[in-house]
Structure I
């Protein structure tokens, strides 16, 4: 216990980007290196020494796009966290863990009926977890839903697992809700993004017969043919009609049905959503994973005519995390080829880079270097 710190070094979002109410000009957001207290750990709480924190577009939404956080700034962003327990609940000390991005209360009606991933009293790390988030050297969390990382290969650094806290587990939850299984046919829109590339892999791991990946990044899309996708369609500068024509050609050439497809919209932009709705056909399912601020028109009566459905999905139940780790350890989900680890001191430049460029070639994990 002598090594347990009294304070946490952290990069806080002091203020997000915002508009000047008088001039309409955008005022730059501010990230500041500071120290905050380690709170008194309650019974069942632990202190985790952070190995890595993934950079998620949700964090960028909080910082650049004025998406509100439950805890008002200043607070520390970052919800994809892996690390080692150093204090608190004795049975957890010394264990390497993955911290679920969303921690249910385990007491409410939603939790008791299996919908704890959308618990209204949930603790969302880096948003509604007080001032504490993953862009730090330590973080206090309840131990109840921690996921132990057992038998970690010596070739895989602990920080690499951080992306599983959201980027891998969120599409896994989506697959569960859509009941993806053996023989299903799947379309992933936004297949090369930080979540989409895992969506394709998970669909295949869960038994999907055919996976079609759709995205605007042609080079990255071709790479996905080695990571879950059987076919790919590049939709940059193409109309939805053109994309649907390519989809139908794939179906015809490979004797695939034009009904019953499960479509996962991961891009979060209105163009991807419009394409997903156009592709939704008889007995099909559309699952919305990506988040965006745009809106589109849709004739809801088509759902009746097609006997189709649209499903929303949020985060992932902590009890699914061990199975996700088993898929990673078995090699059915590959994370290492899609990661780049950077010092956490690059956070401001990294946020700016990813915000301007969109999904980078590799998802960035920030490693504490205080």
Structure II
């Protein structure tokens, strides 16, 4: 338990030079040594390794805790409301929920180290995005010399009925966010892909080409799973005789070392996949503000980010390259990936239920085209 009283912690957080000055590693470290141990939450178990490495590098105490995004939000918002803040830094991939439930109420603060400002694109700085996680269309390399489809609309055709695998959009909000991002920012590309595939312009009663695509995909009865691991198993199992196309995190490509047969659908139009970003945020009322700033800086360095870079997650610090031995090879297709527009994450949050309803109705055969 943190030992500082709530009012003292609040005063320290709002007035301490740790939130007012530029990046000064020595000065921050001196202050951090007087602060309570740092607590960091992330949805990957690798945060334990990263927090331990940070603590060793600086001679501080830090604990990394793995939890799913909804659990993290529930914990830290509850602590903030109760005036008993225990967490210090949170890394969250659910941007719409984080924006609505943590940023807008003022429970968290975004900090970009001064020496990182010129290394991170402006669109990733307010609030700070620490990384972009690639999610890609994939196929079985044991059954095919190359991806058997080159257009997302092909996945709505009868020959692929029941043979597209993906996490259930009604359980994993990242996919409804993806639908909304497509509709808001890439709908023209979705419409153009339709015309390229079918040789005629899209005519639909839906409000957008994206809605038409989502409805058609749902109606084609994709194999829905609870996790990316299950998608990877359906698509890339070495002993399968059935062709599946799936969309999954590039982290699953490391299973190729154990016999999995996963390859990126490099020619897929209008996108090979999408980047899903993660915020790195500091609790506004943390009683370890200097340590939080040091940790934020550490996670933006090559050494700090390395444990997650091996999964293909791309640091927003342009100087941190994806390792050459990253198993999916996604770095070679970065220009064919869709970027997430963090400025409209609030729209994604509002639209989630609408996309879930559209998906459910189409999957049940209750919508036309």
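None of the figures in this text is laboratory data; all of them are computed from the coordinates on show. This structure is a prediction, so every number in the text was calculated from the model and none was measured. Cβ atoms are built from the backbone, for glycine too; each structure is taken alone.
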> Which of I, II yields -7000 for helix-only ellipticity at 222 nm (-39500 (n - 2.57) for each DSSP H run of 4 or more, over all residues; to 500), as computed?
Replying inline: I
> Out of I, II, which one gives 17.5 for mean count of other Cβ atoms within 10 Å over residues 185-192 as computed from the coordinates?
Replying inline: II
>> Starting from the value 35, 23, 19: which structure in I, II was semi-axes √(5λ) of the Cα gyration tensor in Å calculated from?
In response: I
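Ranked on distance in nm of label points 7 Å out along Cα→Cβ at positions 73 and 337, which label among I, II comes first with the largest value?
Between I, II, the highest calculated value is found for I.
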> If we compute mean count of other Cβ atoms within 10 Å over residues 257-264 for structures I, II, which one ends up with the highest value?
Replying inline: I
> Thinking only about mean count of other Cβ atoms within 10 Å over residues 65-72, which of I, II has the largest value?
Replying inline: II
>> Quick check for you: by relative contact order in percent (Cα under 8 Å, 6 or more apart), which of I, II is greatest?
In response: II
